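Okay, got some structures for you below.
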Structure P
């Protein structure tokens with residue numbers, strides 16, 4: 001039978017691939033944003049700054065940014081070492097698609113890609129030039145330098161589709177990814193970050209992508225639904241008849257584009273202590289904007305709910321990029337045998 005032998009949670013925000021000296025490019029976009037989401041409400045930048053006075057100017061100096069960036073990069077490398085040490089046969093990667101693949105024609109709450117292979121495509125210079133300020137430098141780091149074919153596991157993926165369907169969910173099944181935003185049917189950045197940054201590019205274990213609609217109205221799944229789907233997903237992995245060592249990864253989060261350290265630390269503690277009630281009760285109003293990607297972690301926590309694996313926080317860095325507290329809170333975690341704690 002297949003066995004879940006490793007769980008991983010990783011942020012994938014653009015600041016992780018951006019020199020700290022250039023974080024201000026994204027801050028400029030924050031200052032122009034009229035609907036920055038913080039604790040369930042939308043704020044223009046100036047109102048958010050007034051609400052969070054005296055603000056976060058001290059967190060935005062270059063030395064602090066450099067320190068947080070270096071810590072994040074070290075944590076990413078540590079995740080890569082732990083994944084490689086686990087000698088996995090397959091990775092199940094749970095992440096969110098920013099309408100890079102699935103768009104308004106069809107936007108599933110949950111979807112599996114069950115092809116034998118998947119395309120991982122570099123950006124053209126024209127595509128990089130079309131990106132919003134501060135994104136091209138980050139996104140180019142999530143793709144290979146040349147067109148790459150990565151291995152899937154269609155047998156396991158089909159089993160997961162069938163078993164989660166039996167459990168009362170209705171996941172979409174994609175054997176060929178749509179052309180998507182870039183017209184190349186390539187796997188998007190939530191998965192690309194794992195391949196290129198966490199695993200360092202090159203070869204990766206066969207991968208089953210699981211898509212969660214974290215961002216987009218009208219049908220993002222509730223925290224309760226995400227957790228329960230995760231439970232069904234974990235049980236489906238465990239019922240697969242093949243002998244496989246399986247790792248499961250949550251890619252995305254934590255709080256952004258407005259950082260909320262109180263929210264993050266309570267969430268991390270709930271993951272470590274297996275506080276199911278907390279994880280299942282996070283309000284839809286809070287799980288909006290980038291913070292919505294916590295749903296991916298909730299799915300993975302559900303998948304590991306009955307596992308002997310224990311959570312350990314590898315690192316947490318609130319990477320502020322403006323005085324109003326915008327930015328991205330970066331978190332890195334593993335679930336392993338013999339690991340435990342540290343929500344500091």
Structure Q
């Protein structure tokens with residue numbers, strides 16, 4: 001295997017996924033990809049709540065996927081992560097790092113000592129005679145981060161970094177050098193968590209973590225029909241057999257209602273951002289994540305936001321090594337790979 005490698009690890013509501021990339025003169029190669037399901041409720045809204053179940057899943061993932069090492073870049077995204085655009089007094093990188101807790105306390109809904117914080121500078125601006133740094137403040141609950149880190153360590157892995165999943169998605173499916181658009185919105189739809197990030201030429205300008213995903217649609221179908229979640233998932237995807245027509249119609253109504261709420265939330269987020277940043281309005285939406293496979297979601301979103309909606313592809317820019325996956329299997333995992341691939345890419349960014 002070529003010299004330098006990195007492994008990105010995504011702990012999601014429905015499963016744990018990891019991607020190993022190698023970096024060489026010939027480019028970046030996807031060496032391995034694997035995923036293992038976790039029991040329902042083991043991970044709630046992006047936070048590990050049943051450590052033993054997640055540890056077992058991680059051990060199974062490493063045993064079955066053949067990763068070359070145990071050092072990982074870990075992603076986080078849930079309701080205990082805050083991302084806000086803020087303006088701070090200009091200072092050197094070293095000064096900013098040392099003074100950041102004092103600078104940002106007023107922007108946080110929780111005590112700064114209870115957070116893991118970071119600041120991603122976007123641009124330098126001037127207001128009259130004042131020199132400022134404009135960027136994205138990221139703050140995550142220390143308790144939540146350490147809970148996820150502890151589960152990873154208990155599985156015998158070594159978290160070398162913790163990164164925001166939204167930034168990982170941007171690295172994996174963003175098109176920073178596209179000639180046809182200047183600004184685009186990326187929407188990664190997971191089981192319970194969806195990441196919305198807007199960027200211009202690779203520079204993130206807006207991030208929102210939404211507590212809605214594909215599993216919420218499944219739950220709505222299960223409730224409407226009074227059936228187990230597994231059957232509701234099959235009904236949602238249109239692959240369930242022997243389901244009466246009237247129940248299919250009820251399921252369709254539940255899906256329509258959930259999609260209407262979700263799409264409206266995305267539209268509102270894009271409108272809010274565009275009103276504050278008229279010079280950087282999104283020109284298209286890129287979809288990824290398992291929830292992006294739901295039939296009709298791209299068309300609904302395009303109609304609501306009046307923008308082209310295209311599928312993101314985290315794998316095609318990479319060389320593909322001996323992953324153990326055939327072409328069909330790679331196509332199936334493609335929508336699920338954005339976060340782990342992007343986390344691994346972040347190791348060298």
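Before moving on, here are some points about what is shown:
- Ranking P, Q by distance in nm of label points 7 Å out along Cα→Cβ at positions 164 and 244, the structure that comes out highest: Q
- For 3.3 (distance in nm of label points 7 Å out along Cα→Cβ at positions 172 and 252, calculated) the corresponding structure among P, Q: Q
- Source structure (of P, Q) for percent of Cα pairs over 39 Å apart, computed value 14: Q
- Structure responsible for 24.2, with mean count of other Cβ atoms within 10 Å over residues 92-99 calculated and labels P, Q on offer: P
- For relative contact order in percent (Cα under 8 Å, 6 or more apart) computed as 21, the structure of P, Q it came from: Q
- Computing distance in nm of label points 7 Å out along Cα→Cβ at positions 116 and 260 across structures P, Q gives 4.0 for structure Q.
Laboratory data are not the source of any read-out in this text; all were calculated from the coordinates shown. It should be emphasised that the depicted structure is a prediction, and the values quoted were computed from it without experimental measurement. Cβ atoms are built from the backbone, for glycine too; each structure is taken alone.
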